[in-house]
Structures are given as C-alpha cells and as structure tokens.
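Presented below are the structures under discussion, each in the form of structure tokens.
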Structure I
C-alpha cells in the first residue's frame, strides 16, 4: 500500500547531473497475469514513464534491472525455492513491460543468472555499481517491483555503497506475502536514509 509522502520530501530537486534512474524488474511475470504477479504492479508504469522522460530529456542515465533466470534456478519451487518459475531468460515473461517507455540509451542489468544463487539486489553479481561510478553518479532514483524484495535489496545496497537514494512512492508495489511487508520495507528504507518522493504530484 502506498504511504503518505511528507510535504518537505515532495519538494526535492528534480534530477540533475550526477543522478541516475534505476528501474527494478518491471517485467511481464511480475505484472497482472504473470507467473509471479505483484498486486497492482501495472499501476507504477504511468508515473515511472514520466520520470523516464525527465531523465531522457536531461540526458541522464537510465538503468533497468531484470531477473534473467535459467530454468533450474534455485529460487523456483520445483528446485526447492520459495517462488513459482518466473522470468526465464529469453522468454516472454522476462521481457520488460510493453508499456514501459524505455529510452534507446538505457542499460540492462541482468541478475539471478546463476542456477545456484539468487539475487534480489540489482547490485548483486552485476556491473551496476561499476557502471554508476564510471558515470560519476552520486544519487539514484528508484522505482519498480517488488517493494519488499528486489526494490528493498537494491536500495539497501545502494545506500551501503554510498549513494543517496530517492524512492518513488507511486512507483513501487509490494508482494505482501505477509500483511504490511511493503510498508515495513518502506520504513526500513527510510530509516537507512532513502528519501520518499512522488513521480506524480
């Protein structure tokens, strides 16, 4: 469930040089009708499209993480994991949402590619940190799916690695395996220092 954004935090400066947008796992299998659908996951696309346009117009980098799993991935129930089979590499479920207006210059970050190792964070086992540093990025703006798993872990790692994080409240949705998991994840991210803002005011 979307949380109220403090008025002060809504007045954050628009993205500027040194900023990047990280879109987390906005893939068909996490949208309604997908193999591991996040409730109301499609509602994040319109606000995030607005921010993609802002970053593109400002010539600021856009990164899109994706689960890119082999068929024998350890996270799948038939391999002893907690989740149904999802986001199989080179399958339609792993494709980015068709309505997500990704710029031609965006960078794909694939994660969870090793059968024996899961990766909720966009930084885990990827080149994301190196790519951000090569572009002298200091602040990241984050939205995507799901709040209580891949968004939470991506934000945790971003803060641990020294980035300032802005989190789009209207650009995230939670799985909520347990009630209020999403709200707890947002509270944890705010306590770590993430600033909750909105893409649409």
Structure II
C-alpha cells in the first residue's frame, strides 16, 4: 500500500466494535504487543512479569467498560495508526501541570505501522486527538513529548509536532519529557 502525506486517515475512537482492529494493529509485526499502551495506565501487580497478555487483557477491560483509551487510524479497511488520548484521570501520574483531572485529557502515545512512518500520519492522528478531546468536553489537552533526538520516550511524540499544532510549553516531566498544553 502506498500512501503520502495527503492521504487522509479514517479515524475512529476505539470501542468494542473496533477492539479487534486495535488488536490486529498491535499484534502485527513491529507492533506494540509488549506494552499494549499500558505503560502510563494503572495496572494491578505492575511488578509481575507475565507481559503482554496481562496488559492486553487490562486494556480490553477498559474498552469493554466504555472507558476512553484512544483513537485508531485506517487507510481503507486496514488499521495503521494509534494514538492514546483519554482523560488524564485514567492514567498514572504523568508529571503534568496542576489542574482538575476531569477537565484535562492527555496524549501519551503514538504508533504508526513501520512501513508508513514519515508520511504525516502522526500529525493527522494528533489533529484527531485534539478533536476527540474537544468533543468529549475537555478544557485542556496535555502532552508529554520529547526532543527529536531523544533516546527514549519517542512514542510520546516530538516537541515540534505539538508546537506546530498550537501546544504551549507548561514545564517538564523528568529529564526528557516536556509538558505541553493546548486550551480547547
């Protein structure tokens, strides 16, 4: 499949109807089946080492319960991109700016199928994340990106992407992660 920056994604919120597509994307070669986007979400017995199966089940329970977990991008009928966007209260502490958690949503992770990277899909997913948070009544969308050359946390996105989308610096979270906010 060839795609360019101008090819629009069809983007949906992950719910029961889209769970199998999220699983297909995560379990594909190169997918994030080791973490299931549970790094920043509360997880019982976090110290246990039974890996992806437990994280997969935990994320699926959230989806079944109707808890927002993120959005899924499709090219045609193929799921090719993911963005974790949800109320900040559904995550573990992220190091963000103080404020009522029920008014703040957070963007904490992106995944784009390896063969489609560097084609503008992350930008499209961020725009959809902004609209998703806005549609749910969030007052602020918070993100925790890193500098382009960062050796870690790259899955959280890069500062220039968020700056171009109108996010403003709001502090730091640890050594590498910036806190950036967008008033909605």
Structure III
C-alpha cells in the first residue's frame, strides 16, 4: 500500500471553493480521489499492455477498485489480484503444420512450440479449452499438458511497475483537485448547476 501526499494550499482552496458553492468539502475530495482511482486502474492495465501482447479486457480483468473514497473514509484502494498464468490462446496462438506460434512480449519475436496443437484436449468436450495450446510429452502420446504464457500480476511485479506509480498518482490527484476547485468556483458564480 502506498501513501500519497496532498498539497495543503490546494486543500485550503478546495475548502474555500466548496463552501462558496454550498457543497461539502469531504464529498468533493472523495470525488477527486475516486477519479484518481479509476484513472490508476486504466493506467495499470495500459502498462501491462505496453509490455505484453494481450487484449484490454484480459489485462484489466483482475484489476479492481476494492475500496472507494467516501466522506467518512477518504481513501481508495486499486488492487491487482494475484492470478494464474493465462493460456497461450490469449497471446495470439496460431497453428502451423509443425506446431504452434505465439507472441507474448512486445519487444521479442514470436515463440514456437514444436509438435503443439490447439485444441480442445483430445477426449474432452469442455468448451472453455477451445483455442488453448496443448503438447504431448511422452512417447506414448500421454500425458497431454496445456502450455501457458504469463499472468497479468506477474508482468506487473516482474517489471517493478509499482515503484514509479506514487509520483503519477500524486500528479493526477493534484489535477483532479484543481478540477474540483474550478467546478465549485463555477457553481458559486452560477455558471454551472450540478
């Protein structure tokens, strides 16, 4: 968990603008914090996609806003849940005559698994296995194992993406508080009615 610093002068300006507009200061600050948490979730998904070839839905599936800010609790928690590794079907797996190719990293080329096949697993009717990549390991054609790529959690942790995040969140919070100040100034002057 990281703690973010808030500029005291900016808070005083938000208090003044909120009072002038007839709004509650803590409610306005909570709204700014919630906007930051939504933006943080989107940015975390984007950082994962910058490193691996994965769809937006798959990169953000395990990202969640576990706690939203309220007047009583002025904090929010964006969480990336620890996840199992994703099957190679999420990484552009393509069947060839000699095996299966896939692409995980944005900087590297396509990988290749000799003798692999895309499936469902032979003898299974489980539809969720459709498109997954399998490989036979033994000479007797058994066992058959599913080949997997990386997890979104693993990409985030391995690349140490949590370290620069604090500075980005502080900058975004300053921006959102400024937006709230401007909104309340417009409310107080009668130009905006919300």
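Taken together, the values in this text are just the output of simple stated rules run on the coordinates, not laboratory data. All of these numbers come straight from a predicted model, not from anything done at the bench. Cβ atoms are built from the backbone, for glycine too; each structure is taken alone.
For which of I, II, III does distance in nm of label points 7 Å out along Cα→Cβ at positions 26 and 154, calculated from the coordinates, equal 2.2?
II
Looking at structures I, II, III, which one was Cα extents along the principal axes in Å calculated from, given that it came out as 78, 32, 28?
Checking each candidate, the match is III.
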